[in-house]
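Right after this note come the structures.
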Structure P
Amino acid sequence: MKKYVLSLVFIIAMMNCFSQSVRQHGQLKVTGTQLTDQQGNPVVLRGMSYGWHCFWPRFYNAGSVQWLKNDWNITVVRAALGVEPGENSYLKRPAWSKEKIMAVVDAAIKEDIYVIIDWHSHNINLKEAKAFFAEMAAKYGKYPHVIYEIFNEPDEESWAEVKAYSTEIIKVIRAADPDNIILVGSPHWDQDLHIVADDPLQGFSNLMYTLHFYAATHKQGLRDRGDYALRKGIPIFISESAGMEASGDGPLDPEEWQKWINWAEQHKISWITWSVSDKNETCSVLLPSASSEGNWKDADMKESGIRTKALLRKYNSNNSLSVIAYYSGDASQLSQYPVEKLTHIIFSFCHLKGNRLHVRNARDTAVIRELVAAKKRNPGLKVMLSLGGWGGCETCSVVFSTDQNRKAFASSVKELDSYFNTDGIDLDWEYPTIPGYPGHAYSAADRDNFTALVKTLRDTLGSKEEISFAAGGTDPFLLNSVDWKSLSPLVDRINLMSYDLVSGFSTVTGHHTPLYSTTKQSASADHAIHYLDSIGVPLNKIVIGAAFYARTWENVQNVNNGLYQPGKFKSFVPYRQFSQQLNSANGYQFYYDSVAKASYAYSVQRKEFATFDDPVSIQLKTAYAIKKGLNGIMFWELTLDKPQQGLLDIIDKEKNNR
């Protein structure tokens, strides 16, 4: 991010939002009929169930879990322990079966998503189930990631039988794990919720009851049963569902499937789709060509898989979209702005003092404290400290070239996070490896040293604190500055500076923050994101950047309304001052490039050109982030916005479909 000058000096900054991870939500609990997080906020988990482990063990591995999280945007995965059928069933090969289940559970914990341990059976096997869940609860009860599903689909058992069985299993789990969610089935393949509603289990907390649907078979009648159960106070979790017939085969019914999704979303009910498998039937989302460890292309998926992936990306991206603001204002300014609409706010900037992260003065300390105090208005808000900014990383290349200095820096970050109760670090080194601020040192070694720095930070901070970095949006940075493959697994997000793409050093005008490329200008948000996607950077770690300011050029001739013409950089104009400076009194006319999806303005009388984000482009960038399954949208910076009816409000409106 940059420090900009208009006629006064503006010191300004940006921010991001989060995906529904365990780090975000923590320990789940049941409040009334709602699944909620540790702060009492409603949670809707959406994800995939693996097929029976005994038939499709090849998919039970860390690679497939990571792929589902990063590419499909799941927030929960279900490991289906096939209890009875086949030579590889749990009853025949218990040790091997547990290895398969634990491979998925361990991977989900590592990937920071929730995981359901599913006793996948249609019959009561009380002795075996008690032993299995006693072991699982003892091993995993300390992890808030874990959910227990104790009887997948009772078929002919009565509710009295299922209730008695469930009571025994719940007692076993609660002996080792008093908190994690337990899912309870109901007769006739989890269809008889109306019977459960009239006679629920008593004396236990954090229980939910499973409902399973297959949209081409189960229609409004089953939703009516669900509505009845909700009215009676029964919390529901859809732990298995899909768009075809209940047999798992036959044609999809997309219209009825969407009705089910709409019903679940309306009631904030979590839903999981069946299944990660490659059987020759509709519900198995993969084809035999699919790799065991992810990296699935559309050609490796059936229609059910392609549709399921699209649904998960749509609903998880929309609801978990990070909205990140950099902040460089004073402590007194923050109260004017709707921080409730942010997921992250980044203090801009801390600096290096020797080899330690340093808060410069009392003014900066007061700002950080005010940002942390904003958590009272927004309990889910993450407050990040940022290092650097344009001109703020003069010694970074030298300091971060040694392991000793990197360790000292990481320790200082942890100390400051603990002191201020902040949530992590954003690295805004402009730039490793390539020229950045004039006169600042850089070297080819920066590329590997930056990776080593981030690894040291992750080792020191652990998984609880967040790490992000600001990435340049032009080809020199994308191609040379950092080792994307090594960095991506270590960071929570990549804040892509898809603005300043035409910088103040440019003697030709252009779009400084376009969404798409044109024949005259390749640099754009989409250009950078497409490149990162092509080299394997997970889309759900990329944050698109927006500019809450204009760049202006002077001495621009009236050709093509000033676009792509020679000129001299003049100034920066905050969005909150657009109406005072970029107005008709000053001769400005406004234009829109339908290819770049970018707005600009030109004044004939002043021979001045302005390029900027505005409500139209901000709405399109937010929609793009949602559609692409990006982590979020960030901007520089909050105090450049209007306190009311500003660009942040446009992001929030698009995010929440209002």
Structure Q
Amino acid sequence: MIKRYKRLALLSITLFGVLLISPLTTAGGVVEGKVTSLHGDLAELDIGSEKGIRLGDSGKIYYKITVGGKERQIYVAKFKISHLSEKSSMAQIEDRTGEVRVDYLVEVPVKGGELEVRSEPSGAKVYLDGKEFGESPLLLSDVSPGRHLIRVAKEGYEAYEILESIGGDRKKVMAQLKKVVTEGELIIRSEPSGASVTLNGRSVGKSPYEGKSLPPGIYRIRITKEGYENLEKAEIVDSGKRVEVLAQLTPLKPKEGDLEVRSEPGEAKVYLDGKYLGETPLFQPRIRPGRYSILVLKEGYHPFEERVEVKEADRKKVLATLRRRMGALAVSLKTPGATLFIDGKPMEIGPGNTLEKEFPSGSYRIKVTKEGHETWERDLVVGAGERVEVSVELKTKEGELLIRTEPGGALIYLEGKSVGVDSYERKGLSPGTYTIRVVKEGYEAWEGEATVEPGKKREVFSKLKEIDWSKRSCDAPVWNLGDSWTYRDGAGKFWSNQIFEIREDLFLVRIEGDRDLYAYDRKTMNCNYLIDRNGRKVRNLHAFKNIFNFPLVIGKKWRYSTESGGTNIVNELSVEGVEEVNTPAGTFLAYKIYYKQTEMFRMNSGWVRYWYAPAVKWWIKREVEISSYWARDYRLQNAVLYYYRLKSPKD
């Protein structure tokens, strides 16, 4: 809801040509929803960012009961929004006073949004969801989150409407208003020009005439010119529209004759004193008496020209006998075995794979074909007395290649060059045999050949086999910027690790809850130092700093020493084997790594196991020995991978 509305205060201060706008105060509201699912101390809610919810917002969980006919709310917990999407959110439950269940109600106080409306021209009325709030420019404060209908209207202009989503930020709307046109236009031209024009019996001048700003209605038009027949008609002029009238005036009829022109052969073009009349056979009535020049033309024939006299009330007949022109055509075929067609007829080829022959002047369709080659076609014009030469060499037809992979995300190489991910399709590929290589981390590379034939499509499907890590060593993973892993420990707490920066020899990792960045060596994944908030290297004193030490292979052992509170600690690790592990993020093949920590002063020790999955590029499970040795380290608990996301190098 909106608690207060005020028009934008237009300050009469202009700095560097920018008009300053003074915003007004805002208040808040409450968004209601319900719990859709539970995950330990995490509750999934059916409200998200489209309702104005933000990360870190706090709220309450409650249910309703009826006592004495009145409804009461029973609050059972508080929460804080930890993950957010458009339609839903995840909340960390805090301060429980009772059991939280699915379908319990929730409420979150949210900050209302602001809506700034301007228009050109200004001074237009502004409506929000059908209710008027003032004139533009206008700022509305504390607008409830969601979609709203905005309408801007001003007399003499078309109304402007738009649906906008309002969140916690300021939404700006600029309405460009179009002026309503109430008058019309009438344009009158004549052929020939200079004719007198009257509208509804009133003389308005000579053509061409432009009548602008005319009231809508029916107009009776009269056009007159000496030596021509009068023309009268009616036109309707509508608001905001333009009517154009072109009057072809007819000369007053003299005593005329007729002209008839025929030709052999027919379909020749006829010109009278240079003006085109049409094709033979031609009959042209109503020609003024006099002497005229007749020209008859047909492609491939000599012109026919004659002077004739047309008399009153008489028909003049002309017969044009046309003489054919000849030319020569020479076609040389550079592709052995090709076939030549002229106007669809196959032609015999002479010595030297060349055709040379006389043809009547005109246009000819030349076509050359051969199996496995592209067809060559052209239109050639052979002029009278001309010799036209053409040399034709056919191109070999190209083919198509389609490569598909399973599983997705595999890189495809064609002739050693990277051409795509998941699938690759290439049209217009030269015929021949091509080498193909498909690779994906955690899978054995696939290699093969594909022969592309002219005019055909070759399809290749590569199914990759997952690497059996129990029979080979595993190198350090190659992380990409933005890779992330989310874990859940035995207490139901979530935290995430993310690749923050990649340097030439290091990966910098941000671990949720720690201020410093962890610097991992790209070859071994040992973490010997940290990067503090000032960018300085700090020695890593954590005992778990070198728990992987790539490459990994079954039976590998390593150890290192650290200190804690002046006590020497010996850290011993070994790769016990490879096994399949189920996690909320999926099922993976993983290296089982045994870690033993011993305090030399007390000769007390404890163990932890990690499972590292090459497909995930980090550990997916942690198991901590239940003993007094680890009791003081409250953060070290059993944990599993809950969700992960690996970025592509192209992202």
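What to note about this one:
- Given 6.2 for mean projected area of the Cα convex hull in nm², for residues 52-155 alone, calculated: source structure among P, Q: P
- Label whose coordinates, when percent of Cα pairs over 51 Å apart is calculated, return 16 (choices P, Q): P
- Of the structures P, Q, the one that 0.05 was derived from, the read-out being FRET efficiency 1/(1 + (r/R0)^6) of positions 180 and 460 (r between Cβ atoms, R0 = 35 Å, to 0.05): Q
- helix-only ellipticity at 222 nm (-39500 (n - 2.57) for each DSSP H run of 4 or more, over all residues; to 500) from the coordinates reads -9500; which among P, Q: P
- Mean count of other Cβ atoms within 10 Å over residues 428-435 - structure with the largest value, from P, Q: P
- Read-out relative contact order in percent (Cα under 8 Å, 6 or more apart), computed value 14, structure in P, Q: P
Read-outs throughout are calculated quantities, based only on the coordinates presented, and are distinct from any laboratory measurement. Quick caveat, the model's predicted, so the values are computed rather than measured. Cβ atoms are built from the backbone, for glycine too; each structure is taken alone.
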